[in-house]
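Peer 1: Please go over the structures that come below.
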Structure 1
Amino acid sequence: MLTDLTLSEAQAALRAGTITAVALTQAHLERIRALEPDLHAYLTVTEDLALQAAEEADRRRANGDDSPLLGIPLAIKDVLMTRGVPTTAGSRILEGFLPPYTATAVQRLLDAGAVMLGKTNTDEFAMGSSTENSGYGPTRNPWDVACVPGGSSGGSAAAVAARLALGALGTDTGGSVRQPASFCGVCALKPSYGRVSRYGVIAFASSLDQVGVFGRSAADLAALLGVIAGHDPRDGTSMTLPVPDYAAALTGDIRGLRVGVPREYFVEGVQPAVEKTVRAAIDQLAALGAEVRPISLPHTEYALPIYYLIAPSEASANLARFDGVRYGLRDAQGALWPTYKATRGKGFGPEVKRRIMLGTYALSAGYYDAYYLKAQKVRTLIRQDFDRAFAEVDLIAAPTTPATAFRIGEKADDPLAMYLSDTLTLSASLAGIVGASVPCGFDENGLPIGLQIIGPAFDEPTVLRAADAYQRVTSWHSRRPPL
């Protein structure tokens, strides 16, 4: 089946002329039609646009064009703007919104010849760990439809796992590409903060949000990242560093690479199957010639409370723009203030309201220094932990999540239990460094487990090299869900 190809395999087949972009796109659209009623990975399927783009890709190739993603069908998380295509951020407050411009990361994919299949489901405004907070209903995990796919980029992860796209874009604020990748048995990478433009991303927490990529192999991630990375003058946080050749970094050789294993990531509460499987994956890295050694990241325990002060505070400010005046839902109540209240009360879901209230409180007069400012100081300590660790090791290996995917509804009434799903991914986001998740096994219920590989800021090549080396001698990433 064409949908079983990895992105890298499809690239080779398209270049060889053994398949066409139209045939590849049609195969994915047919699979979407067959499986979407059960999975709900997409909020919008852009079938006509996709076929037009595929036809154009075949014409371009016939004329000698060899753009890196020419004819490759991809999915886009619905928090990235797409001109003229509905973009809702998973929220009823933006139902029917048609952006007037396209996010830089998406535009770079399109310029490279990619075919957009549609927009994927997400926790509302990317606030969540299960995709249950979407205003349009939950996405289901392809490995067990009774379970969540993770979040907030759960739709993108499920689409790639279920072979409904060859790759996808997501966003990662506190783990939102890595955690769903782990739950769905696919690969994902959160680049360093500033590596990929945030222009056109509907903001959640501006000092944390980063566009990430999903694929079924490290080579897929390298291909996608190589296209979307790089400076963008429209994003003031975008770095002017040159973009490495990520594909060239995949040498398969990690001999002498120093890999640290943080004791704080293997603590009480980590599912036994997760610890056993991840430690076996780390042993495999050692067998490939890596030098594995224990390390400590002592401020890890503060990552969760720090994140849930900083992120909601920034969300409180960012979401003030959704007021029923300029775009999106408007519940007119005559006077301006009653209209604000009615629109936001009706348009925002419970989790978004919860975080707005948390953030507004933390930023309020008399509490700013005690909460938000102190949280930023502890954030610096977390970053310094990584600085000290990377003076001794090249990479850090650990579980992506403390447990495998949980059942839909299991944690819906317990926000803290839900927040704990991201406890092992938050620190890397707070520090602005690289984090990837790759499949490394399954638990006793057949649910995927992810190995998290963390690297210093802007050292995506080394993270991808280690992931690729691991995948050359294992087959976990090639397993497919029983759909």
Structure 2
Amino acid sequence: MESISAFDIIKIGIGPSSSHTMGPWKAAEMFVNLLTQKTNLEKVKKVKVYLYGSLALTGVGHGTDIAVLMGLSGEDFTKIDSDTIPEKVETIKVQRKLRLKGKFEIPFEYDKDIVFEFGKRLPPHANGMIYEVELSDGNLIAEKYFSVGGGFVSTKKRNTIKKNLITTPFACHNAATIEAYCKEFEISVSELVRRNETAWRTSEEIEHQAIQIWEEIKSCIYRGVNKSGFLPGGLNVKRRSKELNAKLLKNATYNNIDQWLELVKKAEKSFTNINKWISCFALAVNEENASFGRIVTAPTNGASGVIPAVLMYGFSFENFTKKQIIDFILVAGEIGTIFKKNATISAAMGGCQAEVGVSSAMAAAGLAECLGASPGQVLMAAEIAMEHHLGLTCDPIGGLVQIPCIERNSMGAMKAITAAHIAMESDPKAAKVSLDMVIKSMWDTARDMKSKYKETSKGGLAANIPVTIPEC
């Protein structure tokens, strides 16, 4: 089993979906790179993309088509100004041309060259796609890709984890191993993760990467609480975080993010108000995610509000230091790798238990670590959080990452905080259920769950709420 960095699980991304936006975008980049190895891009006459399974069923709502266009055009989702995306897409549609890798112009008809293969599945994964080009000499080059959750992409030959395959000093492929190493060396979970992360980067680089993620989290929340209006997609979902933020701050004014953070820290700290702030943080992130905004994928975009909300709670109301912020990110990321290795972080494979459930477990562990929990209590916090997300379906209305996804992140954050506090008042040795048992149970549940409840918009809320969405 390959080792996975915590920073492969928690990373900078773009909304609205890691599986349906970032994955296809990355697959497009991989395909263009493959073409440069096999031929001269000037010889490309035509490109077609076929989307299968969940990518077809909820692709438009999740922006899969937009991601394909941007990836083929050579755009980088970690750097692109997301506000420019709609104009770039419209230009391609109107001009019926696409600049491959941003340089080589080819004919492209949006309605014909992106094919949604409804009702068809490309084994072995629910998120399958085929990229195909026709060359000027008549030859075809095609490749199958699978978006397997959290922005990870695989083919039959390779995937975006194995390309950087590294063996860590203390390989941790399950929770029991993490606890065993912590006991053997008498160290915390965060210290164990730091030692393993040095297989990829220096100690200075680890801290820099974690702080870069924290800065992105702060920026994302700040952007969210300062935007009003309605989310794109046709459901006419109103943004709520700005109004909630203003109410909690009693309409106090501020001019930048630092001033806003100071006001949040000084705000009334009643139980009710803190709960509202946690919801506000999560709503802000997921409203940004639904609008193709820059977010932190943790472990997916659909669950991108949980960890920011809990970490911002720690910073604002528990006075987290820089070290605690770094420790939180490392521990949360490590817990995410355990789920990735032993179950799934893809809603198309496991329902929302694989997204918000996993994120809640990650956040619970990170918070417990920073509040002084023992390694056993850290793992217990993750177990409690996931235990109470088991069986959670993914049934987005209209295929959009909005209802119930946005509010669900607030609930996941609340559960994470509760789980951490319960674990810290408990003796892990007396626990009847381990984190490894819960992960296995989650995977068993995922395999038993009907496919219509796995990000297809064919079951649950999506099937019972009558909506007409022109864009979908």
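Here, each number is a calculation from the coordinates, and none is a lab measurement. Please read these numbers as outputs of a predicted model, since none were measured by experiment. Cβ atoms are built from the backbone, for glycine too; each structure is taken alone.
Peer 1: If mean count of other Cβ atoms within 10 Å over residues 124-131 comes out at 23.2 when worked out from the coordinates, which of 1, 2 was used?
Peer 2: Checking each candidate, the match is 2.
Peer 1: Okay, moving on. Match the computed value 13.5 of mean count of other Cβ atoms within 10 Å over residues 84-91 to one of the structures 1, 2, and report its label.
Peer 2: It must be structure 2, since only it matches.
Peer 1: Using FRET efficiency 1/(1 + (r/R0)^6) of positions 44 and 316 (r between Cβ atoms, R0 = 25 Å, to 0.05), single out the structure from 1, 2 with the greatest value.
Peer 2: Between 1, 2, the highest calculated value is found for 1.
Peer 1: Taking Kirkwood radius over Cα pairs in Å, for residues 100-179 alone as the criterion, which structure among 1, 2 has the greatest value?
Peer 2: Numbers: 1: 12.9; 2: 16.4.
The structure with the largest value is 2.
Peer 1: Have a look at 1, 2 and say which one yields 0.05 for FRET efficiency 1/(1 + (r/R0)^6) of positions 252 and 364 (r between Cβ atoms, R0 = 30 Å, to 0.05), as calculated.
Peer 2: 1
Peer 1: Taking mean count of other Cβ atoms within 10 Å over residues 284-291 as the criterion, which structure among 1, 2 has the greatest value?
Peer 2: Comparing 1, 2, the top value of mean count of other Cβ atoms within 10 Å over residues 284-291 belongs to 2.
Peer 1: Now for a separate question. One of 1, 2 was used to compute distance in nm of label points 7 Å out along Cα→Cβ at positions 172 and 244, and the answer was 3.1. Which one was it?
Peer 2: Clearly, the read-out refers to 2.
Peer 1: Given 68, 51, 45 as the derived value for Cα extents along the principal axes in Å, which of the supplied structures 1, 2 does it correspond to?
Peer 2: Matching structure: 2.
Peer 1: Name the one structure among 1, 2 that helix-only ellipticity at 222 nm (-39500 (n - 2.57) for each DSSP H run of 4 or more, over all residues; to 500) of -11500 was derived from.
Peer 2: 1
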